[in-house]
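Below you'll find the structures, each written out as structure tokens.
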Structure P
Amino acid sequence: MEIQLNDFKMYYVDNQRQNKPVLIFIHGLGENLDSWTNQLSYFDADYRVIAMDLRGHHRSEDGVKTITIKQFASDVIELCDKLNIDKANFVGLSMGGIICQELAINYQNRMISVSLCNTASYASDEAKAKLDGRLSMIKSVSMDEMADFIVTACLPEKFDQKIYDQAFAIFRLNRKEPYMASTITTFSIDYRNDLSKITIPTLIFTGEFDKATPPEASEFIHSMIPQSKLHIISGVGHLSKLEKPAEFNQLIFDFIQLYNA
């Protein structure tokens with residue numbers, strides 16, 4: 001489905017189960033809502049499930065506003081307003097987890113719970129040092145080459161070829177300009193001084209072999225958010241929702257059902 005927001009058309013899915021608690025999935029940098037296929041089907045019966053292609057990603061338009069984490073969060077809230085959703089449970093992976101932190105800091109009254117998956121609260125000096133090289137690479141190679149680089153970096157050394165193929169098919173669909181803008185804003189975040197403001201129920205988890213947002217990043221978030229819960233999924237990298245969907249789904253289900261009875 002498409003919906004007109006302030007300055008662009010957003011593509012989204014909504015199973016429209018009006019009598020169920022709302023569960024919103026926010027994808028990572030360079031992904032789209034198709035990356036949530038395993039989750040959309042799993043939660044379909046028990047929740048009103050919503051996912052979107054973020055501004056500048058796949059089927060959604062770029063819009064005229066500058067792509068920033070704050071703007072992504074504002075877009076999500078505008079979608080909720082258009083759909084008459086007052087409160088929801090939010091799940092975000094990687095950049096989606098960063099957007100969820102932005103939401104939890106500035107729109108906490110709109111949230112029942114938040115699950116922060118394979119994400120970080122600030123860009124490390126090492127990551128910032130690699131930004132120029134990453135932008136140069138995006139400019140100079142095809143999106144197929146870029147997708148291969150990203151997916152290989154996201155998965156552990158030993159991976160299932162089917163998972164690689166699934167992720168590659170998603171990442172190759174990026175448009176260079178919005179992908180670069182999304183990369184820049186992702187590499188600029190710093191919520192270290194704001195995490196303690198998050199008081200809603202919070203689940204944090206990542207993969208044992210996640211190189212993009214290693215376990216230490218999740219452990220730090222956990223240490224800063226009061227009464228948050230932390231879990232490390234063994235044997236997976238950065239794309240835990242694709243690599244171990246059954247464990248990913250069960251973690252979220254067990255967590256959010258406590259707050260959506």
Structure Q
Amino acid sequence: MAKKLYFGSNLKMYKTVAQTVSYLQKLEANTNDISKEEIQLFIIPSYTTLESACKAIDHNNIMLGAQNMCWEDEGQFTGEISPVMLKEVGVDLVMIGHSERRHVFMENDYDENKKVLASLRHGFTTLLCIGETMQEKEYGISKEILRQQLIIGLHDVQDSDLSKVWVAYEPVWSIGVNGIPASADYAQEMHVVIKECLEELFPGQSSQIPVLYGGSVNPTNASELIVQPAIDGLFTGRAAWDADKFDALIRQAMEAYKSA
């Protein structure tokens with residue numbers, strides 16, 4: 001039986017409320033004919049768009065996520081958003097540990113672990129992002145870095161919560177305007193490391209956790225990436241921010257996967 005494929009995007013600090021709603025409704029309409037047994041779509045817009053976004057579409061068609069979350073339910077945390085607040089607006093998913101949170105806002109693995117546990121406690125699908133920097137890659141410690149981020153980030157996660165855990169591998173050097181896409185072979189190699197580590201952490205249960213590749217995914221490399229055995233989906237950046245182009249990329253990748 002073919003595995004379900006995951007396709008999603010983080011809109012970062014782009015798109016107004018109106019632009020986000022328009023984008024989501026267009027993407028939902030474009031992909032409406034694709035069986036949701038075959039794919040899981042998800043979009044992670046900015047905080048200010050979430051309430052309108054959650055009301056604009058059917059969450060069975062597209063899951064909606066938040067880009068970050070505080071680990072506490074309430075308190076003296078000026079500028080933070082709690083899981084209770086996200087629950088209230090109808091969010092399905094929370095992204096934890098995006099490289100920009102780690103490297104721009106200086107969050108560490110222990111911070112991400114607190115957020116992962118809080119997210120799971122509130123019943124959100126929890127997307128933990130991991131990835132090595134170019135310097136770490138050059139020093140030959142990519143695998144160790146990924147293992148550390150997983151072991152700490154998923155510390156104390158229970159087997160009963162694994163159906164809500166997703167992992168996205170995003171090499172820091174491949175993200176953003178000047179990102180260098182990882183080769184399909186390199187992405188596959190790192191995904192194998194991730195899957196082996198997940199099996200060590202959750203013996204016999206780790207197959208529940210999809211592992212997505214993100215980092216300069218585009219129409220040129222999407223098909224080559226999605227056919228790699230250890231890659232379960234594509235976490236697409238700016239190539240997904242136009243609904244028609246994202247729809248085309250999804251269909252192209254699905255066709256490549258089915259033909260492989």
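When mean count of other Cβ atoms within 10 Å over residues 104-111 is worked out for each of P, Q, structure P gives the greatest result.
Looking at FRET efficiency 1/(1 + (r/R0)^6) of positions 16 and 176 (r between Cβ atoms, R0 = 30 Å, to 0.05), point out which structure of P, Q has the largest value. Once FRET efficiency 1/(1 + (r/R0)^6) of positions 16 and 176 (r between Cβ atoms, R0 = 30 Å, to 0.05) is tallied for P, Q, the winner is Q. Taking distance in nm of label points 7 Å out along Cα→Cβ at positions 112 and 232 as the measure, the highest value among P, Q is held by P. Largest in distance in nm of label points 7 Å out along Cα→Cβ at positions 72 and 96 among the labelled structures P, Q is structure Q. From which structure (P, Q) was Cα extents along the principal axes in Å calculated, if the value obtained is 50, 45, 37? Derived from the structure labelled Q.
A short reminder: the numbers here are calculations on the coordinates, not readings from a lab. Just so it is clear, the model here is predicted, and its values are computed rather than measured. Cβ atoms are built from the backbone, for glycine too; each structure is taken alone.
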